[in-house]
Structure 1
Amino acid sequence: MTEYTGKTAIVTAAGSGIGYAIAEALAHHGANVVINDIDENRVGRFLNSHKAKGIPGDMSSLSDIHELAEYALSQFGKIDMLVANAGITHFAPFIDIGETDFDKVVNLNLKGTFFLTQRVAREMKDRGGKIILMSSNISKRAYPDLAIYSMTKAAINMMSRSLSLELAPYRINVNTLAPGPTVTERTLQEGDDYRKAWSEIVPTGKPAEVQDIAHAALFLLSEKASQINGQTIFVDGGWTGISVNPI
């Protein structure tokens, strides 16, 4: 038995990477986990390995957001925790960015996060809850070719601060996790030497593993973090303190 046992958690984009690790940790600690991913096969992969529920869906779609919330309620009757992890990274020079790419990133990272949080907060109003929005260390400092992404993540930091004020009367805590360089299936595709390059730069001598982010999420979702509200927690090994790029 743990403090997560019997509590219901929604984790979006949980089919791989950081979302997978967070959902896995919550399931391991006894939570009723409901996962989402845009890739139906990834949802199935998680459900085959863990005791959890899940449905595919696009978190930039308000109808899919509503469907996810209703599914969680139909399975467990309540929502106690939300990790709004769904997001997309888009690398492109600012001068070349078009409207289609702009809308795609903003609609998922910002609009989707906003309305998913709103939908879940409505269900938490009577009982309280814990919400984690997912940002990035790129929200704090500039990085080449990530103008749209960094804008959306900086906005998410402010979103959590704003929502922490509005939702505190309902005993709902809202915080943001901002991972730094983290080894995932996606980031390993950015280059052959991803781990080596970041190990030479990050003050701790290594990039994060997905479990490092999951540990931070478990803390923010726990009662130990009941007085932490409206904060952005950077899990980056100190990289934002030195601002060196691996290029």
Structure 2
Amino acid sequence: MAERLDGTVALVTGASSGIGEATARALAAQGATVVAVARRKERLDSLVADLTRAGGTALAVEADVTDQRQAIEAVDRSVEAYGRLDTVINNAGVMLLGPVVDAPVEEWDRMVHLNVQGLLYVTHAALPHLLKAAEDAPRQVADIINISSVAGRVARAGSGVYNLTKFGVGAFTESLRQEITSRYVRVSLVEPGATDTELRTHLRPEILEQTMQRFAGVTRLQAEDIADIVAYIVTRGRDVAINEVLVRPTGQTG
């Protein structure tokens, strides 16, 4: 049975666009106070203004979560502003595809720093607050949701380091789930397939062309589709844990 999120506080990284923005809106619609975290402050301010006009409560926090200090400060600002933290959505990520041979190593660094280290920094900073929320909050449950990818399940030529980061997110999520699930902090993994977001705009032109050809004829998922799944996970009663959701467009075969 669904439970609304009134009185809870949710932190969403990568909230300036795509899945992060859609998730912030979906959680606010369920009654959560939303802390929207990203580097693009003007977009966060616009999102917060929208949520506030709709009757919600939200806070924009400009932060680069690949910097541990900034990740910690983002979590601290959430707790300072609202006194608690119940939900963390680790959504910030980047997808820089291409062959391993002759790859720009700076692309690898960007993916490892954001997809892995940023997620770890936010999770580490948030865990004490989530464990406390699970102990003394009215719902007596808290949530971490890590947004991964089909690339965390299926390795492909041309996706080697992106695969590495997303397989790593899956392994970390499962290990953490086993560690803290008995304390009623649920840890979930969401693995979207082809989704219409800004991720592909970061690709080099020749890689983008190859990617577009691969998914020609496939109607991509929308960010709101993934946000709906996230909202479903966190609105379950405390004795229901959705560990993992793999979701592809109907026309995507692999």
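Nothing in this text is a laboratory measurement; each read-out follows from the coordinates by a stated rule. These numbers come from a predicted model, not from an experiment. Cβ atoms are built from the backbone, for glycine too; each structure is taken alone.
Comparing distance in nm of label points 7 Å out along Cα→Cβ at positions 55 and 223 across structures 1, 2, the highest figure comes from 1.
Taking volume of the Cα convex hull per residue in Å³, for residues 47-86 alone as the criterion, the top structure among 1, 2 is 1, with the largest value.
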